[in-house]
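Input: structures, listed below.
Values in this text are rule-based calculations from the coordinates and carry no lab data. Values in this document were obtained by computation on a predicted structure and should not be read as measured data. Cβ atoms are built from the backbone, for glycine too; each structure is taken alone.
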Structure I
Amino acid sequence: MKIFFVHFVFLMSGLLSFSQVAVEILEEETADHVVFKARNTLDEPVEITFELSDVRGLEHDGQPIVKLVEPQKTLLVAELKKNGGPISYAYGYNQVLMPAKLYDPEDFKKFEQGIVVFSRDGCTRCAYATDYLMQNKVDFTLLNFTQHPEYGAYMWDKLREQGTIGNQVGTPVIMVNGRLSHSHENLKQFVKTLKQSPQGGK
């Protein structure tokens, strides 16, 4: 027996209204899995946060899943393996109409190699990290997203690709070969590891 309940929460942006169901969740069941896909019916990209609860008979880690669904596309959201017994679950999702990109992704691919520090005005921890890297002759690229909103848009796109939930992170955000870290509890120790990385030094 399969039981499910759908709860919609729309985060309003631009043209999205309660009368528009931007993303449809499609369910498919195979012999071994239950598959969830998202279909975007609009001509703009939509970000969804998909959550399952009260899951029985399926392997699930309980974490929300964030996906960006391109216009008029269908995207795999989750594929859950059956583990025996009756299957039941509830699911819900938020959807946000995404604005047009402030940057060309092709132009920004150059930042995915080496060390990048995303900083903001007035951030003393950002200043500490960049000062340390300069003093130790570690090559890096500094992207200030206060002065350049396109850098902030790029940073958040990369964070969401990694599964970051919410809209707040501790700065600096540091990217090494395309992989981001943030909200460092021990920033001093972390930047020391950058000195030892293959990109550190000259």
Structure II
Amino acid sequence: MSRSEADAENPATYGSVRPGGRTRRNTEAIHAAVLSLLEERGTDFTMQDIADAAGVSRRTLHRRWADREALVADALEAYYRSFTVQTVGDLRADLLSYLLAFRDFSDSRLERVLNGLAATSAEAHFAHANRRSWEAQEKTLPRILAAARERGELREDVSTALITHLLTAPILVSASIVRTPLTDPQVEAVLDAVLDGVRAPADD
């Protein structure tokens, strides 16, 4: 294969790749294909199915990802990077912004499918990949709680993990099991109930 042919086949091999260039477009198309297949077919698809859906060759996939599991994990990480929340440095305001965004994100059809697959799929690696991908990309809530601890706003005897579960579990149950997302006032009620129990006592 000539260098020009290699460049056309694999633009990441030679020189730099422009942001927004062919490699990035291919990656976005491949990730979108993976997520679409997960949404429509669960985990019942192959690398060839992904290639067909993305409009690329299977060889293109195998050049970048060792197997389907690695590609699915990469697509999940890219998907979870899309979840962003603006914070202002106020504990209640930041947690409310986070929980409302998390409620909306959790109520999407794709997210409900992913949570369902993580709970029921016979492929155990998928549940691990889904959890690892979320934890690797989602740093906002830990950052909010860590900042609050530094300011002395949270009880020392209540772990960050427990606070996270108390805040997010009602949203996940409502979205994934009850299938009726919490309203804004209900989200605020959950937040205030948790804060009442985990705030550090005021100094006398």
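Out of I, II, which one gives 0.05 for FRET efficiency 1/(1 + (r/R0)^6) of positions 42 and 154 (r between Cβ atoms, R0 = 25 Å, to 0.05) as computed from the coordinates?
Corresponding structure: II.
Looking at structures I, II, which one was log10 I(q)/I(0) by the Debye sum over Cα atoms at q = 0.15, 0.28 Å⁻¹, for residues 114-185 alone calculated from, given that it came out as -0.45, -1.51?
This value belongs to structure I.
If helix-only ellipticity at 222 nm (-39500 (n - 2.57) for each DSSP H run of 4 or more, over all residues; to 500) computes to -5500, which of I, II did it come from?
Label of the source structure: I.
A value of 2.8 was computed for distance in nm of label points 7 Å out along Cα→Cβ at positions 34 and 194; which of I, II is the source structure?
II
Quick check for you: by mean count of other Cβ atoms within 10 Å over residues 74-81, which of I, II is greatest?
Across I, II, mean count of other Cβ atoms within 10 Å over residues 74-81 peaks for II.
Name the one structure among I, II that mean count of other Cβ atoms within 10 Å over residues 26-33 of 10.5 was derived from.
I
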